[in-house]
1. From which structure (I, II) was mean projected area of the Cα convex hull in nm², for residues 84-123 alone calculated, if the value obtained is 2.6?
2. With distance in nm of label points 7 Å out along Cα→Cβ at positions 60 and 76 derived from the coordinates and found to be 3.3, which of I, II does the value describe?
3. Which of I, II yields 2.1 for distance in nm of label points 7 Å out along Cα→Cβ at positions 100 and 116, as computed?
4. Of structures I, II, which gives 35, 14, 12 when semi-axes √(5λ) of the Cα gyration tensor in Å is computed from the coordinates?
5. Work out the source of -6000 here, i.e. which of I, II gives that when helix-only ellipticity at 222 nm (-39500 (n - 2.57) for each DSSP H run of 4 or more, over all residues; to 500) is computed.
6. Given that distance in nm of label points 7 Å out along Cα→Cβ at positions 20 and 92, derived from a single structure, equals 1.4, which label among I, II identifies that structure?
7. If relative contact order in percent (Cα under 8 Å, 6 or more apart) is computed to be 23, which of I, II is the source?
Structure I
Amino acid sequence: MEFLAKEYGYVALVVVAYCFLSIWMGIQVGMARKKYKVYYPTLYALESENKDAKLFNCVQRGHQNSLEMMPMFFVLMILGGMAHPCISAALGLFYTVTRYFYFTGYSTGDPQKRLTIGKYGFLALLGLKICTISLAINLLRQ
């Protein structure tokens, strides 16, 4: 562990926070399944079969998109945090907060509401990419 700064602990905590957010989103999808009567293994509801299909699908999509982005977010956090733990942790926390608003906005049934605050998460990802590029450049210069 000597090769990591002690501040890297913040990076680990943010990754865990995002895991809790993801679990909470999954629970919301489960509750929406019961509410809108969309049973497993159906991934998305069909509007021809369910009058609440759009409402359920928006909840499902908010979670699914967050899962799709998770690998990139985690890799950028873990790598970028090696060089810039405090900056990466702050960017990761910001990203996690914007993901909450992305999900809750999407869950209203109006997909445009996911972007009110949620769109700013891409700035956090850009910052994490810069931190990771900085790590790569520093390693190559050694």
Structure II
Amino acid sequence: MADYPRLLHTVLDTTDARGSAEFYRELLGLRYRPGDEPSGDDRHADWLVLVDQAGRRQLAFQQVERLPRSTWPTHEVPMQLHVDFTVPDATELARHRDRACALGATILLDRSDDPEEPLYVLADPAGHPFCFLVG
């Protein structure tokens, strides 16, 4: 049987690596890879990794100088990549939407009343779109 590459983590470019990492750390209950925790001197926080409770890499954040914010749902600046997160029911959908907004996300699309696939499309503080859907 052939061996296949294994996904290490998903990397998001951002103009604020620490801010983006903090947003997703709080949103998803992740933690920093050892050595990436916030310190008094974040001048070199240009590459940060978040891991799950078992230490598996989940998301990484790469500092970039400029990053045009996605204009989705229009296509002047496409989203290029987005992450989908599932929740068990409509109550949790609303709860996680509220948590994300409290952390700085903005709602791009509200399809929470869709009987087939209730969902929200949000943008993190850096403008990366992501979805919460009942799954």
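Throughout, read-outs are computed from the coordinates displayed, never taken from laboratory work. Just so it is clear, the model here is predicted, and its values are computed rather than measured. Cβ atoms are built from the backbone, for glycine too; each structure is taken alone.
1. Computed on structure II.
2. II
3. Label of the source structure: II.
4. Working: I: 35, 14, 12; II: 25, 19, 16.
Answer by label: I.
5. Details: I: -26000; II: -6000.
The read-out was computed on structure II.
6. The read-out was computed on structure I.
7. Here the read-out was taken from II.
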